[in-house]
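Undergrad: Read through the structures below before going on.
Throughout, read-outs are computed from the coordinates displayed, never taken from laboratory work. Values in this document were obtained by computation on a predicted structure and should not be read as measured data. Cβ atoms are built from the backbone, for glycine too; each structure is taken alone.
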Structure P
Amino acid sequence: MEWLIPVLIVVALVAIIGIYLWATYNSLVTLKVRVDEAWSDITVQMKRRADLIPNLIESVKGYAAHEKAVFENVTKARAESLSAQGPAEAAAAENHMQTALKSIFAVAEAYPQLQASQNYLQLQAELVDTEDKIQASRRFYNGGVRELNTKIQVFPNNLIAKNLGFTERDFFEVSDSAAIAEPPRVQF
């Protein structure tokens with residue numbers, strides 16, 4: 001009977017450790033899936049914006065065909081945005097896209113007939129809506145990354161998280177914050 005108490009203590013400790021590992025693993029999986037979902041939301045919105053850009057270019061091109069460099073920059077930024085893999089590349093592409101969109105809207109401001117065009121106005125409204133959705137998706141993604149990275153870094157999780165295959169994620173940070181300080185200006 002004397003051996004029963006140490007055995008019960010060992011069994012209780014193993015059970016506590018097992019429950020802790022189970023709970024930690026499940027919470028890390030939940031956070032990882034949330035971050036993956038948030039990243040997917042960002043890519044969907046960036047794709048939506050990229051799909052609107054050819055129509056915007058065509059609308060502006062009809063009025064300002066001589067602005068070839070602007071159109072090329074927007075097209076290049078669109079391609080870069082579509083091919084971005086991961087937060088770091090997407091952030092760099094986002095900088096270029098914001099600069100390109102600002103330049104095309106600046107060109108459009110010189111053409112009052114263009115600004116009165118229903119097609120152009122609708123494209124502007126859709127782009128503004130998409131930009132808002134990208135910003136919201138970005139905040140949600142960064143919040144999820146913050147939670148996941150914190151969970152991975154805190155003690156005692158940091159002792160087991162990497163062994164369970166969990167790694168920290170990169171935030172979606174734009175290096176040129178001035179480029180995104182304001183969304184592309186839209187005038188109606």
Structure Q
Amino acid sequence: MTKNKKNNKEIEGAEYGVDSRYASKKERIADSKSLMEARLKRMNNLSEDQIIKAKLLQLKFRMEEYIKKPKYEEHNYFTEFLKLYIDTIYSKRIHFAKDVNIKPVLLSQVLNNHREPKEEFILRLMIHSEKTYKNISTFHEKIWFQVYFREKICETMANQDKWRPDVEKHVNISNLIKI
């Protein structure tokens with residue numbers, strides 16, 4: 001077996017999370033099934049609170065990863081993250097709206113991208129998140145602002161072809177600096 005074929009064989013089983021250097025495919029499949037069964041058994045024994053904590057941690061890590069991305073993308077992560085946050089904690093979004101003292105209609109408009117969130121809303125969300133994450137993990141108070149404004153920057157940079165020609169007409173430089 002060539003080195004390349006061996007590497008492909010090892011990578012082939014990576015999706016199962018098991019060492020794929022088995023003598024037979026049957027042995028590998030049996031081990032992967034037993035591993036998945038053990039994972040499912042463990043997951044079924046988790047309490048509702050443990051599941052919520054795990055989802056909140058996952059959300060926090062996704063938000064932090066998004067903030068660090070060097071690439072601009074045109075995608076509405078703020079509302080996606082907000083929906084995940086609310087749906088993880090509450091059975092109904094109206095309860096979140098009540099807890100942050102906003103009208104359910106306003107929340108719906110923000111979540112459906114019909115309205116931009118106001119600073120007051122993001123501040124309340126920031127405080128709500130701090131209190132929610134208090135017993136779970138550290139949660140930087142600025143993370144919701146970072147996600148929101150990074151998205152705005154990405155959106156602006158991704159759509160330069162739409163706004164730039166019109167805006168450039170209004171920009172002149174009367175005194176160029178010569179080096």
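Undergrad: Comparing P, Q, where is relative contact order in percent (Cα under 8 Å, 6 or more apart) highest?
TA: Between P, Q, the highest calculated value is found for P.
Undergrad: Further, regarding this structure: Work out which structure the value -0.47, -0.81 belongs to, where log10 I(q)/I(0) by the Debye sum over Cα atoms at q = 0.09, 0.14 Å⁻¹ was derived from one of P, Q.
TA: Only structure P yields this read-out.
Undergrad: Something else now. For distance in nm of label points 7 Å out along Cα→Cβ at positions 52 and 116, the calculated result is 3.3, so let me know which of P, Q that is.
TA: This figure was derived from Q.
Undergrad: Given a value of -21000 for helix-only ellipticity at 222 nm (-39500 (n - 2.57) for each DSSP H run of 4 or more, over all residues; to 500), calculated from one of P, Q, which structure does it belong to?
TA: Q
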